[in-house]
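**Q** Quick heads-up: structures coming right below.
What follows is calculated from the coordinates using simple rules that are stated; it is not laboratory data. Being a predicted model, the structure only gives us computed values, none of them experimental. Cβ atoms are built from the backbone, for glycine too; each structure is taken alone.
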Structure I
Amino acid sequence: MRDRPECVILVGLPGSGKSTLARRRFPAHVCISKDALPPTARDKQARQDARLRAALAAGQSVVVDNTNPTPADRAAIIRIAREFGACVTGVYVDATTREAIARNEQRTGRAKVPKVAIFTCAKRLVPPAAAEGFDALETVRVQPDGSVA
């Protein structure tokens, strides 16, 4: 058992397997995702930040399940985690655009994103680096059956 909460920041393309990984590997963590907010919700970033602060203030470990494509996107989360003394773990879910599109094609409803969203994210995606302030950092690949390699 950890003596301080953990803040896991998932990084990867839409359709890379981040949500599958979050459910399977971090079932006891509070899952924080902008996708869980209503599509018409205003200021999703502020709402996410408030949920993150509330969970960490309560001593709960969290997993931030968004694309988090740039160091700037991740910096805001890391800053909040540090306010609460959380251990910050980055998990880069590595996938090609082809793999992400194939996984996305199997989705239905709101979970399915336009292909352009995958390509747009791919152009902005910068794999996380230890210098950003992570306590731990790893790269994984989610397999078609949901297992991790």
Structure II
Amino acid sequence: MSAAALLGGVVTVVFVCQHGNVKSLIAREWFNRMAAERGVAARAVSRGVTPETPVPPAIAERLSRDGFDVAHFEPLALAPADASGAARIVFIGALPPSWLRPGEAKVDVWEGIPPATERYEASRDALRDRIGALLQGLAREKP
């Protein structure tokens, strides 16, 4: 589906990383903040290929310093329902599963994002740059 895949007028973006509790979580938090600041009717969710709990304490602390409370976050596995309702699915350092049908949703694969557990600020900043470009693209797409 394209940006026309709207739920209550809001575009859904799914960020997916291996465990669903680091890069996709960081992307979700920043995407939602940046979309709200720019007035883009879009929301993001975080998913994992093989979810792991909890959020690593160092990541939770760094997100807290950035103004995000993830104390009660529970990662979920990417499921077919996520794909059918998404305008975009962004895989961050992970590959799309074989069950994802071509054309079901626009798929991006973001490589080259530094490991957040080792270089949080570099990872966060790289994600924010790509999120900014993604938001610009979503704002241009017609429902």
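**Q** For which of I, II does FRET efficiency 1/(1 + (r/R0)^6) of positions 102 and 118 (r between Cβ atoms, R0 = 25 Å, to 0.05), calculated from the coordinates, equal 1.00?
**A** Computed on structure I.
**Q** Distance in nm of label points 7 Å out along Cα→Cβ at positions 110 and 134 was computed and gave 2.9; which structure, I, II, did it come from?
**A** It traces back to I.
**Q** Work out which structure the value 0.3 belongs to, where distance in nm of label points 7 Å out along Cα→Cβ at positions 46 and 70 was derived from one of I, II.
**A** Of the options listed, only II reproduces it.
**Q** Computing relative contact order in percent (Cα under 8 Å, 6 or more apart) for each of I, II, which one ends up highest?
**A** I
**Q** Identify the structure, out of I, II, from whose coordinates Kirkwood radius over Cα pairs in Å was calculated to give 15.0. Write out the running numbers ahead of the final one.
**A** Numbers: I: 15.5; II: 15.0.
The structure behind it is II.
**Q** For percent of Cα pairs over 13 Å apart, for residues 14-53 alone, find whichever of I, II sits highest and give me its label. Don't skip to the answer; put the middle values down first.
**A** On the way: I: 58; II: 46.
The maximum falls on structure I.
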